[in-house]
Structures are given as C-alpha cells and as structure tokens.
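Throughout, read-outs are computed from the coordinates displayed, never taken from laboratory work. Given the structure is predicted, the values throughout are model-derived calculations rather than measurements. Cβ atoms are built from the backbone, for glycine too; each structure is taken alone.
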Structure 1
C-alpha cells in the first residue's frame, strides 16, 4: 500500500497566529516520532492560514495518530484559537513523470 498524504488547514482567530503556532510546535515534535510519520510540517499561507502537510506510511498508522494522545492534546491546546475547525483532507496521489519527484 502506498503512503497517505494529508493536509490540515488551520485558520487562526484574528490576532492569535502566534498562539496557534505555540500550540502546534509541541504537537509537531511529538507526532514526528510516531510510528509511520514520514512528514509532518507546517507552512503559512499568504492569507494567514497555517497549512500542515503530513505523510504517513499506512492508513492504519494515520488512523492511530488521529485517535492518539498527540491529536487530543493539540485539539485542547487549540481551543478558542481557530475561526473554525481545522479542514483535514486525505489526498489521493496521481503519480506523473519521475517516480521520485512526481509523488510526495
């Protein structure tokens, strides 16, 4: 089975970007050590949203992550800091071209 790529988009309440980043930092460090985590990185969109890009070795490991203590702690830490719930999307790869450069 191929790896699973996920995006999660967080929209901070106006003026709370740094608080959202402070909540994400320890979660990122914890999740990066979880079994199956190949990539767990955040980027800032020009509109101020925070975009998390994740890559997991298997669906089962991603599911375990989603039900685990790191996500629960992150949800608690983000309470009141987001305009709306995070938008989480599992992506389906469409490999094109070079097998290394054409997929995450």
Structure 2
C-alpha cells in the first residue's frame, strides 16, 4: 500500500501535474483543504511577462518553478512537501523541483 502524501499549514504540499503540452503547480494545505498558490504554463501573468515561443518544455518548467517559489516566499512558506503524483521524477518535473529548490524553498 502506498503512503499518502499530505501537507499541513507549516509544510504545505506542492503538487505538480504535467500534461503533454503544459505543466501545473499548486501549493495545497490538506488540513484546511485549500489551494494556497498556483502557477502554470498557461497562467496569463507568466505568459505576458515572459515570451514562451522558442522555449523547450524543461525551460518552461523552470520558469513555472521559479514563479511558484517566489509566490511562496511572499506568503512566508519556506518548506514544503513535494508531490509528483504517479509521474517519474525526471525531465520537466525534475526541472521544476530543482528551480524551486534554487529559489530557497526546502523539501
């Protein structure tokens, strides 16, 4: 039986979902069942500031990871629990996780 990953108010859960074209990241407090922050490759604020044309999927994942980490810092979140779902930890998911770590958020 697989252990279920849960976050709380001190260490919320960073859930990463990737589809064939896009990647989504949400910081969730499972105790109060609320999404605290979210960012994705289709977010309007991220698309307007950074042009996504001629960028690889991993490069876009890095941008999404940096964006969610900056938002988390402004909310005072310093450590999280990482949840990748059933996806393997490589490629776009690894790039997003590494960029979040580089911004100073601890897993």
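Compute relative contact order in percent (Cα under 8 Å, 6 or more apart) for each of 1, 2 and report the one that scores greatest. The partial results should precede the final answer.
Working: 1: 42; 2: 29.
Largest one: structure 1.
Which of the displayed structures (1, 2) returns the greatest value of FRET efficiency 1/(1 + (r/R0)^6) of positions 35 and 83 (r between Cβ atoms, R0 = 35 Å, to 0.05) on calculation? Let's see the in-between values first.
Numbers: 1: 0.60; 2: 1.00.
Structure 2 gives the largest value of FRET efficiency 1/(1 + (r/R0)^6) of positions 35 and 83 (r between Cβ atoms, R0 = 35 Å, to 0.05) among 1, 2.
A value of 0.60 was computed for FRET efficiency 1/(1 + (r/R0)^6) of positions 43 and 59 (r between Cβ atoms, R0 = 25 Å, to 0.05); which of 1, 2 is the source structure? Don't skip to the answer; put the middle values down first.
Numbers: 1: 0.60; 2: 0.95.
Going through each structure in turn, the value belongs to 1.
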